Each structure stands twice: as C-alpha cells, then as structure tokens.
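Multiple structures are listed underneath, in structure tokens.
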Structure 1
Amino acid sequence: MLNLSIKNALIADDSATDRKHLSLLLEELGLNVTAVNSGNEAITTAESILPDVILLDVIMENGDGYHACRAIKRNEATRNIPVIIVSSKSNPVDKMWAEKLGASAYITKPFTNNDLLNAFQLI
C-alpha cells in the first residue's frame, strides 16, 4: 500500500532508460513525476518543487547520489523529504553509507515492482 500523502516524486538518474522505467512505475501508482539526470539537478529541483519523495541513483556525473542526498538532508527546505537510493551498487557498505547520509531506503538495480513498493513502506 502506497502512503497516500505521497503525490509528487523526483527521480534523478543519468540513464534515460532507468528514468523512464521508474517514471512509468510511479505514474502507475498515481504519482506526478519530475525526472532529472544528475545529482546537482536533483538538489536544485528538490528545493524548487519540494516533492514528497526523491529517488536517487548513486553513480551519476554532475553530482552523484550520495552528494545529492547529503545536500538535500542539510537543506532546511528539503531535509524532511524522504530519499530512496536506487543503485546498481550492492555492497552493504553502500547501503550503510546511504543510511548515514539520511536515505530512508535503498533499492538495488535491477529491481522489481515489489522492491519499489517495499521501499515506499519505509518512508
């Protein structure tokens, strides 16, 4: 069951395929989606649109997902927005680092619809 207070999502991923896949899944859940292709764009877009949830890839040029998560969580305007990391990095250290930076959940690519829904249960 999706948290009913979540209406708007921001996705940051440098892969057009992954952005499209995530966008379609979230739109099927009834969310409005904004998608950008870098961590730095995620930081500025999050501050301007104040989404209800942010999904960040880790490995991106122009600001990786860890940098973006750290900046989002340090910004007074965006610090309370839940962040879900969606990454191909599957090492437990990566997951611990994401949690330390303030991420609410971590999904490893490739992921299933259930993985995404389970991550939403954590926020």
Structure 2
Amino acid sequence: MPKEQQEFIDSLYQDRGYVMDFHKVMAAEDFPWLKAYDAWSRATYTAPRLLDRKTKELVQTAVETALRANPGQIREHIRLAMQHGASKQEVLEAIECVAAPMGMLSFLVGVQAWAEEVGARRVEPSRRTK
C-alpha cells in the first residue's frame, strides 16, 4: 500500500479508536472518496464541537441499535462511549430509549451487544420441581 494511504489509515485509527473494513478497502481502492468521506465524518461525528465524544458515542449507540446494526459495530460504540466517560448504566439507558419508538427487536440487538461488551450479570430462573 502506498505510504499516503497507510498514514491516513493510521491517523484514522488514532482519531477514532477504530477503523472499519470499508475504511481499509476504500483506502486501497478509492482513496479520494475516503478522504472526502472522512472530512464529512469529522464534521458530523469525530471532530470536537458542542457535543462531547461521550455524548456522540451514546447517540451512535442508540441510532445503530435502532437500525439493528451489526452487534459488533454497536459494541465498538459502546466501548468508545465508556472509554470517553460513559458508565455502563448510561449506555444501557441510551439503548433503552430505542425500545418504544423502534420496538423490541431493535432493543434486543442493543442489549445483546451491551451485555457482551460489559459482561452483564444475569439472574437465572430457579429450578423447581412439581
């Protein structure tokens, strides 16, 4: 890979805390598009503005839960929200906001991702015999 593309991917990882496979593909296959996309993404997501990174990651977690995104992708935003100061309860509350407007199927995707990411405890039913 040419040096410019490698440096760009390294910078993207440093700024975001992650890179997705499409970032890697586009760096190799359509680098001008990736640079344009990144400028837009910085303006709307990663650059410091009025919302801090914790808040943006909570929003991303809720939106991706609502859209039933891949649980691994939701987990990345949960991890980043917590890395930027969100408690596991704050993340769970953001996910809970999805249940009423988007339904339980969306909510369940988010809860599954959250439970995996934070190592959630569970209460199992007692085994009773008749």
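Read-outs throughout are calculated quantities, based only on the coordinates presented, and are distinct from any laboratory measurement. This is a predicted model, so every value here is computed, not measured. Cβ atoms are built from the backbone, for glycine too; each structure is taken alone.
Out of 1, 2, which structure matches 23.2 when mean count of other Cβ atoms within 10 Å over residues 50-57 is calculated?
Derived from the structure labelled 1.
1, 2: which one has Cα Rg over 2.2 N^0.38 Å, as calculated, at 0.92?
1
If helix-only ellipticity at 222 nm (-39500 (n - 2.57) for each DSSP H run of 4 or more, over all residues; to 500) is computed to be -13000, which of 1, 2 is the source?
Computing helix-only ellipticity at 222 nm (-39500 (n - 2.57) for each DSSP H run of 4 or more, over all residues; to 500) on every structure in 1, 2 gives -13000 only for 1.
For the read-out distance in nm of label points 7 Å out along Cα→Cβ at positions 10 and 34, a value of 1.4 was computed from one structure; give its label from 1, 2.
Attributed to the structure labelled 2.
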